[in-house]
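**Q** The structures considered in this document are given below.
Each value in this text was obtained by applying a stated rule to the coordinates, not by laboratory testing. Every value quoted in this text rests on a predicted model; they were computed, and no experiment measured them. Cβ atoms are built from the backbone, for glycine too; each structure is taken alone.
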Structure I
């Protein structure tokens with residue numbers, strides 16, 4: 001370690017002088033690399049934020065690639081207290097009726113054990129009995145000291161084997177047995193083994209051991225033949241029913257869910273506008289090179305608000321001349337605004353081959369090319385021919401009914417852009433950043449580290465030089481003092 005002597009002989013503020021010299025060297029050896037790194041990091045953040053917004057757009061475009069997104073049905077029922085219904089995409093539009101004759105029920109058995117002592121516990125050797133259900137049977141072992149509550153728990157422990165569940169209510173001293181499923185195949189029965197535990201120890205009657213069965217739901221669909229189902233939830237003609245009350249006839253109307261399709265298109269447009277607005281703003285921002293990134297020393301001399309305002313100007317326009325960023329922006333806009341060739345006319349004689357043809361228009365470059373929906377025109381197109389609108393979005397490369405649809409085209413464009421952005425900027429979730437920006441940051445870190453090493457050597461060098469000077473001055477001062485003393489003695493004599 002370099003010995004440091006500060007201004008003892010010269011009277012100079014050596015430390016201040018060396019710090020000023022090091023400030024110049026720090027700007028040359030470290031700070032300029034730090035500022036370059038900060039700029040790269042800000043660019044990386046913008047790229048990654050763009051990818052996050054593009055992910056939302058890609059997901060929205062993926063939804064519109066699916067034919068099912070345009071075949072959504074809505075269901076209205078005349079009595080929601082009697083049943084609810086949901087229609088799949090294969091359900092035909094129309095009015096249906098469902099008469100519920102009876103509900104599906106599970107098997108149920110209630111056994112009165114009031115004859116047992118209130119504090120009943122099994123005494124003596126282990127005994128067994130069998131539980132039999134729809135899924136199979138299992139043997140239960142009753143051990144010394146077990147209560148009725150313990151026996152119910154043992155039945156539940158094998159319910160996956162039997163399909164039978166149990167609950168013992170101490171308040172009314174009853175054992176309740178229930179099947180896990182409904183329908184006529186659901187069943188419950190108990191059987192004694194040679195131990196005669198149920199009939200002997202617990203006093204169960206023959207009726208307590210007999211088999212009980214569940215019942216099926218019985219319905220009439222559109223006044224047709226009686227149909228049976230093991231559950232109260234079942235599907236008929238592509239309609240999922242959930243019946244809640246017997247003795248009721250409910251009308252069910254199935255139609256195209258135009259509102260649902262419009263909501264998906266709105267979600268896509270919103271995600272698209274978020275991306276083009278963000279990217280367009282970054283491309284249009286002007287770069288002010290008078291505002292370089294602040295070093296930590298500079299930040300320390302400023303207020304928090306001053307730092308915030310400065311950095312806003314430092315970040316502005318970083319991607320103004322970024323060719324890749326502009327190319328991705330233009331490519332995405334082009335994929336959304338083009339035509340889809342080869343599509344046939346709709347049922348109403350119209351051709352839906354672009355966003356504008358269904359009421360979605362594009363603004364000019366001043367508004368970053370955002371999309372705007374005329375909901376009346378979009379609704380009219382969907383009511384005219386939902387299949388034609390569907391093809392506009394969902395056509396694939398192997399389709400015989402036209403070129404690739406808009407949603408597929410936009411999805412592919414966005415997916416490609418996201419991959420290129422990841423190569424350029426990496427992902428915050430990655431354990432190791434091997435992106436182009438990541439490599440540049442690593443290179444600048446190495447240069448900063450080397451600069452810090454050189455800076456330390458320069459500091460040691462400056463201190464060595466000034467220490468040598470101070471040492472020499474001190475010796476001269478010492479000699480000067482001695483001569484002065486000698487002259488004083490000479491003149492006094």
Structure II
């Protein structure tokens with residue numbers, strides 16, 4: 001498979017090569033000598049990505065460590081690759097060559113700290129005085145002054161990333177919401193997610209071909225937007241060829257989430273969603289007074305896993321999706337241990353290729369059929385649309401949804417809610433702009449992704465959530481949505 005045409009970026013390509021080699025060695029042998037993987041990927045003598053082959057291999061070794069689980073003492077699923085983080089310029093206000101040395105001197109006049117002087121007909125900024133307020137940039141008639149930020153800092157909407165004395169990025173775990181925006185936005189791939197693939201491989205091997213216990217895969221609906229090689233039904237077959245007993249749609253859990261959230265809204269009259277764990281963390285950390293309005297429903301991932309584990313208590317369940325934050329969520333106490341591990345779409349691609357499975361040659365396997373509404377959870381606005389429709393079907397009136405697309409919108413809308421100025425009463429929050437179809441661990445990020453998910457939803461045989469809810473109540477009971 002021509003993987004260079006599969007991923008959006010070269011950073012993802014390098015990450016894939018490391019993951020694929022780690023997985024291959026986990027099955028075929030040689031993982032005990034993992035330190036040789038960098039030399040396998042970067043044989044030299046000339047470097048492909050860095051200043052020298054030695055630097056290239058040092059960065060690759062950091063990637064190998066993350067692929068094998070990362071720093072066990074760091075609870076965050078997002079980590080900085082120390083060796084890779086060294087190429088970005090210092091942040092701050094920067095006078096570019098567009099400065100004309102004009103007579104207006106507007107930049108100097110508006111500076112509240114007298115940090116700007118005019119030297120040789122050119123504006124000069126004293127970094128020791130500059131507070132980076134940006135007033136000079138706005139005042140310059142030539143737009144010659146820019147606010148220069150490191151991509152990781154710019155991407156982090158909760159200001160969890162800073163730069164230390166060694167010019168390396170540092171993540172404040174107390175602020176981080178594990179959204180993973182920095183993972184996708186760092187041009188050098190110096191921030192990445194820990195991989196759990198070795199744990200999953202161990203789980204699959206010890207199942208002894210699903211005879212000791214069965215291993216299920218719960219797959220996020222966003223996966224349909226990632227199937228650039230083969231149909232979704234062929235990808236399902238490929239997952240089973242990896243050793244999974246069965247593949248279940250997380251969208252089934254989404255149907256159940258809709259049911260519970262509609263009922264809960266009727267009881268409370270004001271609710272925010274609980275599907276996106278990064279959004280939930282954002283509310284808890286930055287708007288703690290609003291945390292009481294977060295739905296007590298668990299996420300679709302957990303509801304789908306509950307169905308499996310109530311039917312098969314010995315089962316192991318692995319979630320496959322586009323989110324870094326799911327690697328955080330599954331460890332939370334409120335999930336009740338329903339999920340045993342998490343794999344990203346990027347890791348799934350590496351896994352399939354490491355095992356020599358050609359998706360395009362796989363036969364078709366249908367998944368459990370969720371409803372249209374459950375499947376469109378992957379798009380921003382999908383939850384709000386589903387709850388409004390389900391509430392109407394249940395005879396519940398008065399739902400006024402608000403779609404918050406990305407953390408910036410979440411912040412502005414929640415500020416209105418906190419101030420008592422919001423006119424809506426059901427708030428859907430997604431940390432990723434566009435929704436899960438643009439999750440940081442997607443293989444590709446494209447406008448086509450939304451089209452694929454919408455089409456997948458329309459292909460659902462079930463147009464209501466009734467069958468999913470009936471199955472859940474029969475299997476699990478209708479008294480568990482308040483557990484989380």
Structure III
């Protein structure tokens with residue numbers, strides 16, 4: 001009877017491209033597998049869940065390679081143009097998966113030695129990475145919002161993973177409360193967009209966002225609310241207040257994950273909105289994002305100068321770096337800079353991920369000995385851990401944008417994009433960015449001075465034993481940071497391939 005009803009109805013099952021969905025399928029299967037394995041292994045063998053999580057993340061990278069080599073430029077994964085796999089999404093998915101893998105390396109010893117629940121932690125980590133991977137291909141308001149919540153809800157719990165630590169509990173609560181508020185604001189904006197277009201598809205909504213007629217006020221309100229929601233995810237000023245306390249209170253591997261993965265996912269969603277949903281709304285989003293970029297760079301840097309805790313300093317550094325990434329995105333509405341802005345953002349996200357994860361890897365390694373997060377605890381690091389001092393110097397110099405490290409090319413691309421846009425908006429934000437780049441160098445240099453010129457605070461020069469997993473993370477991040485700076489053509493190729501299907505008329 002059911003078959004006859006289907007035969008007589010007009011229902012047509014969507015054509016699913018399983019090859020295009022392979023990374024998501026592998027991650028979903030990995031979540032179930034890690035959860036099941038955790039149920040049946042003894043406490044002494046819980047480390048298996050971390051190893052298994054690493055293999056799942058690397059396994060999900062393999063379909064990305066096959067899609068890039070033998071796949072077409074644009075694949076409609078589920079039909080209707082609501083979930084697209086293009087070069088842009090492939091590059092960002094690879095970034096999220098490899099970020100997750102490095103975070104697993106950072107977490108391995110932390111979870112084992114801290115007495116934390118390992119199986120649940122890795123299930124939440126995989127779930128959050130799955131949400132990040134999904135948002136890279138989402139071209140529909142529903143899938144964008146579900147992806148954001150899928151990556152955010154596990155992150156709320158991970159931030160409070162140190163259950164016996166008051167600061168960790170505070171971090172989780174602040175992140176959750178402000179995150180829910182931001183999601184509500186964003187969802188209200190999305191509901192207005194749906195009301196205007198009678199569709200949740202980004203391409204359909206862009207056709208009605210013309211800022212003409214009696215709906216202009218509603219359109220402006222919808223655009224502002226959606227951007228505000230994403231501004232929270234990228235910790236842009238003045239929506240950044242959750243970041244410092246959350247970063248300081250959360251376990252350090254989780255902080256590394258939030259500062260890179262969550263921020264990058266927020267930017268991916270914002271890119272989709274700017275390029276695919278609001279291409280005709282430049283007069284609304286450009287001034288708003290321009291002011292956010294300038295305020296985010298300036299506020300993040302000025303407050304970072306006063307920090308004594310290195311994680312909190314990197315939290316404000318992360319806020320500031322978000323301002324540099326916003327800088328070219330604010331100029332995306334200028335025809336001459338649209339493509340350059342997109343490429344600059346993608347390149348910056350990749351280089352920033354390698355550099356910032358490496359810096360947190362050094363912090364984790366050093367804090368295993370010092371049991372302190374104070375910048376002063378890095379005093380004399382070169383005298384008893386020269387390798388870690390050199391690596392930290394590389395990562396901090398890259399964040400400051402000093403050649404020949406990867407950070408200089410990231411900032412070069414951002415400045416080139418805004419200068420290509422020209423006009424008062426472009427030149428002014430470039431000047432503000434240049435001033436902030438100089439300010440940022442001051443607090444990065446203060447950490448270098450501690451490591452190279454100050455004495456060891458407690459006089460203990462016992463060498464630091466770095467676990468193998470942390471060594472692997474340091475090598476990966478260090479090599480990429482150097483490679484992207486010395487051979488910028490390598491990362492430039494990824495930027496050149498990152499055109500967003502549908503954004504430039506194709």
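**Q** Here distance in nm of label points 7 Å out along Cα→Cβ at positions 220 and 476 has been calculated and equals 4.7, so which of I, II, III was it run on?
**A** The read-out was computed on structure III.
**Q** Okay, moving on. For structures I, II, III, which has the highest computed value of relative contact order in percent (Cα under 8 Å, 6 or more apart)?
**A** When relative contact order in percent (Cα under 8 Å, 6 or more apart) is computed for each of I, II, III, structure I gives the biggest number.
**Q** Who wins on distance in nm of label points 7 Å out along Cα→Cβ at positions 204 and 292 among I, II, III, i.e. which is largest?
**A** I
**Q** Out of I, II, III, which structure matches -24500 when helix-only ellipticity at 222 nm (-39500 (n - 2.57) for each DSSP H run of 4 or more, over all residues; to 500) is calculated?
**A** III
**Q** May I pose another question? Comparing FRET efficiency 1/(1 + (r/R0)^6) of positions 84 and 436 (r between Cβ atoms, R0 = 30 Å, to 0.05) across I, II, III, which is largest?
**A** II
**Q** Right, next: If we compute FRET efficiency 1/(1 + (r/R0)^6) of positions 268 and 316 (r between Cβ atoms, R0 = 35 Å, to 0.05) for structures I, II, III, which one ends up with the highest value?
**A** With respect to FRET efficiency 1/(1 + (r/R0)^6) of positions 268 and 316 (r between Cβ atoms, R0 = 35 Å, to 0.05), the highest-scoring structure among I, II, III is III.
**Q** Right, something else. Using P(r) over Cα pairs in 5 Å bins from 0, in percent, for residues 76-259 alone as the calculated read-out, with 1, 7, 11, 11, 10, 11, 11, 9, 6, 5, 5, 5, 4, 2, 1, 0, 0 as its value, let me know the right label among I, II, III.
**A** II
**Q** With distance in nm of label points 7 Å out along Cα→Cβ at positions 140 and 356 derived from the coordinates and found to be 7.6, which of I, II, III does the value describe?
**A** Computed on structure I.
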